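Some structures to go through are shown next.
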Structure P
Amino acid sequence: MRIGIMGGTFDPIHYGHLISAEEIADIFKMNLVMFMPAFIPPHKKKGKMTDVHHRLIMTTLATVPNPGFAVSAFEIERGGCSYTIDTVRGLKKKFKEKIRLYFIAGIDAFQEIATWKDAGSLFKNCDFIVSTRPGYRIDDLFYMLDRTVSKKYRDIKFRIEKKNPFYKSSSHPAPLPAGERIEVRGHGSKYFIYPVETTALDISSTEIRRRVRQGMTIKYLLPEPVEEYIYKNGLYRES
């Protein structure tokens, strides 16, 4: 069973999140994409965020029409700082490793992965799907990992694998670059890093919050039920 994990603050969730998840689910033949709102994201410990229960409800409202999507309160129930390695270990323990986990991350966040908590173990516990920008080369991703992760964790090496089983089966108009993936090597690792281009929408949660604060429309940037929830609960009106 293949499960994609899409984490984030989702403050609020928008169509950019949803179309990326849908296209990844199609390309990688996911059984499920699980949206997981963070309780306290490590990179936003001191930042102001909307109450986690509002973020959880908005994420549920946005995803419930899609049977291939689900929302998990796993990180919320655990509390504390939402570290990816803790989430991956917890999910594997919960499902007794009868699943294949694919952690979905944008290229900007993934470039900082060497600074994530226990990143060395993370590479040995799940696959990664990295949403890249147009023209981004797999070589760039490989050299970044070699300069950062391999330098910090001497037992982890990477190798570009020419054969990608998802490439040939994908009907997506912008499939995986050159049909390649990066193999994680070391201590019997059996995981891979898959770069993929998805439809890029110029939408951000920051911009949506700014628009609400300034009395501008947010229609067509996010699902209507989420828009209604924001206004009904008076979210984002104050800076």
Structure Q
Amino acid sequence: MKDQAAIQTYIRKYPWPRRRFIRGLLTASVEVAANLLTNWEVSGRENLPEKGPLLIVGNHFHFLDSIAPIYSTRWPLEFIGDFQMPNAPIMMKIFPSAWQTLKVEQGTPNFETLNASEAVLAQNGILVVYPEGHVHSGPLNPALPGAAFLALRSGAPILPMGTISDNDWKLFKTLTEKKRPLRVRTKIGKAFGPLTSENPGRPSREEILDAGRQIMTRIAELLPQPYRGEFDLDTV
């Protein structure tokens, strides 16, 4: 998206930050709920940069870990989210709709979302994306191309996060049966990058694969060993 007129068009369409009032209310509700219902410990806040542009990446082992960047940073965030979430709880479908996440649909070009994402980063915004694409149980899966492609195209620094919970994220079962809050742990790593390409406008397949692996390895470093999968450098 090198055409400056096109960039300005998407900046006007997706100003950063946007929906400040609604997102402020949602952020406050996340903080209240997390403090009441969980024992959520965040480490590594000293690694948070003072400003963007920034691409936040993390694991996606449960629908609830998607609120980790909100709870951990208190920044005005833009999210890229899956277009379809057939297995998500109803509240986790309402929340992205209220937040107005940028939607992606697997297997399609998603030009609107790509252009919107680049416009956010062009405004020194902060964008959250989960490289694996879908919610799944651990360990980590290889990254889909989207996050790596965006990182190479934009040249934005990348901030990795790792989030895990005990009791398989069973929030209310932990409260009722174990009589204690759910334990959640988020680790914030050091920002890295920018990742570079010989042709940033059209990164090669090899560059995207390598960038995706770099991203997943940085996330893996923040997770306990059983969750790292093929990205555990200690076993390489």
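Suppose distance in nm of label points 7 Å out along Cα→Cβ at positions 166 and 190 works out to 3.1; of P, Q, which structure was it derived from?
Q
If distance in nm of label points 7 Å out along Cα→Cβ at positions 150 and 206 is calculated from each of P, Q, which structure is the one that comes out at 3.2?
Source structure: P.
Can you rank P, Q by relative contact order in percent (Cα under 8 Å, 6 or more apart) and just name the one with the largest value?
Largest calculated value belongs to Q.
Upon calculation of Rg and Dmax of the Cα atoms in Å from the atomic coordinates, which of the structures P, Q produces 17.4, 58?
Q
Distance in nm of label points 7 Å out along Cα→Cβ at positions 38 and 134 computed as 2.3: which structure among P, Q?
Q
No value in this document is a laboratory result; all are computed from the given coordinates. Note that this is a predicted model, so its numbers are computed, not measured. Cβ atoms are built from the backbone, for glycine too; each structure is taken alone.
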